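Structures follow.
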Structure I
């Protein structure tokens with residue numbers, strides 16, 4: 001069992017309750033963002049460890065792809081059952097390590113369970129197609145096969161769910177994984193991987209997931225450039241994606257990129273404001289504004305702007321009273337991930353003021369310990385301000401008036417990212433326009449529900465600088481497999497496609 005002498009007793013007890021070994025000790029400090037105390041010191045993966053992880057994944061892929069797809073589905077189901085049984089301690093670990101409130105942490109663990117259920121069902125329905133052949137006596141088929149080891153890079157804000165979106169589907173498809181978690185949240189990764197390992201090992205698959213807590217360089221860069229990974233799934237900032245994508249493309253590998261999201265919501269003149277305000281507040285404040293789907297911009301019809309702003313102010317004043325320890329059941333808003341995130345929050349608020357925005361409520365950091373800030377509501381003049389084009393990973397909501405839906409859609413689409421969007425309306429025509437080819441340019445477009453809170457059954461991802469990748473449901477599974485077109489000739493003759501007559505019989509003279 002790995003040495004746990006550098007681990008906080010609370011962490012050691014939590015791992016024991018989850019039923020997995022403690023993380024391997026080392027020099028990398030994992031810090032509680034709510035208290036700024038060290039939870040554990042874990043081993044960072046050097047180049048040799050990264051190479052060994054890739055080799056283990058290759059071995060595991062060879063074993064996993066030989067299992068029938070429904071059997072792989074049953075393994076994922078069993079893993080999901082283990083996560084379900086450990087939901088409460090795993091949620092507490094996520095809340096303490098990442099900082100999201102315990103209710104949201106439970107929801108994240110439930111996402112792991114849900115995607116396992118989805119993937120198990122998928123294992124009975126993965127199918128190719130029979131295609132018409134123009135040649136007599138020929139059958140043309142489309143088959144799907146396991147792709148290979150997958151490198152999965154995840155961010156701190158969803159330390160278990162995003163990996164599960166990838167792995168539950170990928171395991172059913174026959175792929176093994178090396179998981180490179182955020183350096184802020186390796187404990188959650190070790191806990192989840194520890195729940196998976198014995199399930200697959202019992203089936204003869206050793207290394208279905210290998211955790212590699214690698215710093216950006218040289219370890220992560222080496223993994224990204226390693227051609228043993230035909231697919232790299234990376235979640236993080238747009239800047240990270242601009243590093244990863246060309247490295248993988250240079251070796252002609254595939255990527256699933258889930259990057260930034262400067263998401264907007266629109267409230268038109270017909271909207272149900274009770275519903276809209278609740279959705280916007282959760283979308284803007286949930287996870288302390290650290291979701292990729294966080295609502296960061298709000299465009300309100302000018303006729304309702306003052307009322308919406310007043311309602312939001314009242315809601316924010318209530319939320320600000322519920323900032324604190326994420327393990328406290330009464331708390332809604334936990335800390336930001338680290339001190340640099342707080343500095344970026346303060347810079348963004350100051351910039352918004354300088355550009356003509358008015359802070360309606362919030363705008364301050366809380367005194368330490370802990371990286372706490374107040375959810376912030378910024379009223380901006382018509383046309384917006386420049387800072388609205390930037391994604392600040394913090395609970396800042398910019399609220400701007402618009403004259404009509406056309407102006408709102410244009411503003412929604414005016415940023416480089418294209419992840420999530422929402423329209424609140426009672427007008428069927430407005431709904432149709434928003435969801436049309438001339439409407440939102442985002443990968444997710446919602447009506448009368450917020451930008452946050454995706455379900456696992458839909459493909460998750462966005463367009464433009466968000467990266468274009470898709471994870472979780474729908475047909476996202478295709479990214480984890482290779483497609484093969486097969487032709488079987490049962491005719492006893494050799495007719496050529498396109499009616500070609502090549503004129504050589506091949507008979508002996």
Structure II
């Protein structure tokens with residue numbers, strides 16, 4: 001497929017974080033693309049908030065994390081309260097990553113950063129372009145738009161949200177169910193009568209009320225309030241400062257003063273997962289493929305990682321790789337979404353308990369768990385998404401030293417930079433441990449080679465994290481999305497960017 005101005009290799013439907021991450025990954029790989037967005041102008045409100053460590057690692061390869069770190073608030077823990085009494089402090093144990101926190105940045109802020117970086121790469125988001133349908137055939141895909149001519153593309157990524165026109169055109173079912181829950185959302189400047197951690201939650205008889213600190217003004221908080229019972233009894237009143245003050249007084253603690261209300265919304269939660277992530281030359285990513293409530297701050301992060309996974313595969317195909325490479329997109333990413341949805345559903349049910357005895361048991365369980373350093377470490381790792389692995393779907397992932405093929409490449413320093421800042425969507429990365437004086441063959445492979453000898457790894461930490469003993473001559477091939485493709489000993493030969501070696505010394 002040869003790119004031409006009239007027919008872009010890739011067309012992306014949707015300019016949220018998922019769509020723009022995909023576009024930036026492709027642009028960095030030298031792949032022309034177009035990005036179509038139904039909204040007439042960039043969004044200014046945000047339901048999604050938090051960037052987890054794994055998303056920050058993949059965004060590091062796109063060169064945007066420094067700006068994100070300047071703008072974001074680092075969330076380091078939260079508490080569950082009853083009135084003014086702390087029931088349990090949910091501690092945050094920083095995982096092994098260059099980005100060990102949850103980085104609170106409203107979606108609109110992230111979109112601005114991505115949009116500016118895209119513009120620097122020569123990609124302009126085309127606002128006010130509504131896609132009504134997509135057709136796929138053996139040669140590519142046709143995108144139909146309101147009031148304009150059809151657009152042909154080699155591939156289409158549907159990142160157009162939970163009510164995706166792309167998904168509906170492909171007749172891909174997303175069996176979703178309403179949870180029956182409704183939430184008030186608000187960004188408010190609050191005067192608090194007591195000091196709070198970065199996040200606070202009250203689990204009362206009418207469901208959870210949560211506060212999360214936002215970047216910007218010192219007392220700016222995101223407020224989530226379960227108002228499902230109120231809605232079942234009648235029409236929800238419009239959320240204003242008076243209504244918010246009353247709810248905070250009744251369901252959190254007395255004395256919280258609402259100084260200013262910047263934004264409000266009502267959010268009704270659904271759970272669902274698309275039956276398929278691909279039909280022909282059309283892929284789904286982000287909310288077009290999975291929807292669920294915001295507990296744990298996972299949704300936007302899944303979309304970002306969907307985008308990078310799909311983009312490096314499409315870039316490799318356009319650069320000459322076999323189209324079968326794309327088959328693993330769904331087999332890797334869909335089970336991850338399935339697991340996240342199951343975890344979010346467990347949290348949702350736990351927080352939504354109404355029965356007094358069940359709530360008392362839950363609070364006791366949370367109090368006991370909150371005192372466990374081991375539980376805090378496990379919870380922090382799970383929330384960070386650093387434990388996501390494809391080893392059970394990757395050749396070589398079932399045995400051998402860890403980390404194995406399919407696992408996330410561990411964080412380690414290379415000079416004054418994290419390896420994740422040196423990985424990138426435009427190339428695979430070959431890590432060489434020990435003495436490798438001979439040149440490494442790279443036939444047709446977009447490859448970056450990093451040598452990790454004693455000079456580059458004086459304390460041996462990189463060797464340890466990659467399961468290489470001191471003095472061993474070993475190599476690890478890392479995919480463009482920061483997951484391990486293959487590893488072995490001796491000289492790597494016959495490498496491909498994704499399938500790894502043909503070397504008999506590999507294991």
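Just so you know, all these numbers are worked out from the coordinates, no wet-lab data involved. Just so we're clear, the structure is a prediction, and the values are computed from it rather than from any experiment. Cβ atoms are built from the backbone, for glycine too; each structure is taken alone.
For which of I, II does Cα Rg over 2.2 N^0.38 Å, for residues 43-258 alone, calculated from the coordinates, equal 1.05? Traced to structure I. Comparison across structures I, II (criterion: mean count of other Cβ atoms within 10 Å over residues 227-234) gives the highest value for I.
Kindly point out which one of I, II the value 71, 60, 37 was derived from, the read-out being Cα extents along the principal axes in Å. Checking each candidate, the match is II.
Sorting I, II by distance in nm of label points 7 Å out along Cα→Cβ at positions 83 and 427 from high to low puts II first, with the largest value. For the read-out helix-only ellipticity at 222 nm (-39500 (n - 2.57) for each DSSP H run of 4 or more, over all residues; to 500), a value of -8500 was computed from one structure; give its label from I, II. This figure was derived from II. Starting from the value 1.35: which structure in I, II was Cα Rg over 2.2 N^0.38 Å, for residues 371-434 alone calculated from? For Cα Rg over 2.2 N^0.38 Å, for residues 371-434 alone, the value 1.35 is produced by structure II.
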